Structure 1
């Protein structure tokens, strides 16, 4: 293993890979997991924004935000309730609702492809179309 002597984009990506590979080994002993946010770097350093440690099984920030969003939708009649347990078909993928970004106006909902674990962001309108719970009208 050679020492890192300067910082550039390739090195920053390599450092993220090192952390993704090595930190879980250390943190698992303590029942912790981690998330890294975006990184910025200059010629000789790198800074990760949003470094977060969580207890084992703890919800991520976007999962907590989704939980709050779903609870809020249950309280107000004018908002459509969403089914987080539903597996929906989106562009020939089977997706599940896994997160919410409260500051994102255009596409705040996060869905995850159940085959690849790839995450995608979608609009509220699409989310309601895929995961909305239609109220049954009784006469």
Structure 2
């Protein structure tokens, strides 16, 4: 297998910054800097994809509980078929390790994760339909 590159995409309030081949410290810092507001998330994407895994992402769930609850997703592409898996964690160290290991070309073990493929595809279609309606106005 050839070289794998990684892009760390950090979205803060709708503005996306991309860091190519981030260091482990950069990965940890971006996760530490997350806050529980809309459009604040982190994606780590591999090129080419690793064993069908395209990217992993995390966002802090918006709620009024005192614990920080991260939503973590992994996106897989098997040919033309897409698959999305999600789990939740309050363990920031586990999350940072997951991202660092992915940057070392280790795909997440998704055993026990929820298959949210239909939910994500429906949300993507809804978003595209809404954008098309906005363009037609």
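Output the label of whichever structure in 1, 2 has the greatest value of distance in nm of label points 7 Å out along Cα→Cβ at positions 18 and 114. Can you show the working numbers first?
On the way: 1: 4.0; 2: 3.1.
Going through 1, 2 one by one, distance in nm of label points 7 Å out along Cα→Cβ at positions 18 and 114 is largest in 1.
Given that distance in nm of label points 7 Å out along Cα→Cβ at positions 26 and 74, derived from a single structure, equals 2.4, which label among 1, 2 identifies that structure? Traced to structure 2. If mean count of other Cβ atoms within 10 Å over residues 2-9 is calculated from each of 1, 2, which structure is the one that comes out at 13.5? Source structure for this number: 2. Could you figure out which one of 1, 2 the value 15.4, 48 for Rg and Dmax of the Cα atoms in Å was computed from? Source structure: 2. Can you spot which of 1, 2 the value 1.8 was calculated from, given it is distance in nm of label points 7 Å out along Cα→Cβ at positions 82 and 106? Here the read-out was taken from 1. If distance in nm of label points 7 Å out along Cα→Cβ at positions 42 and 58 is computed to be 3.1, which of 1, 2 is the source? Label of the source structure: 1.
Throughout, read-outs are computed from the coordinates displayed, never taken from laboratory work. Here the structure is a predicted model, which is why all the values come from computation and not from measurement. Cβ atoms are built from the backbone, for glycine too; each structure is taken alone.
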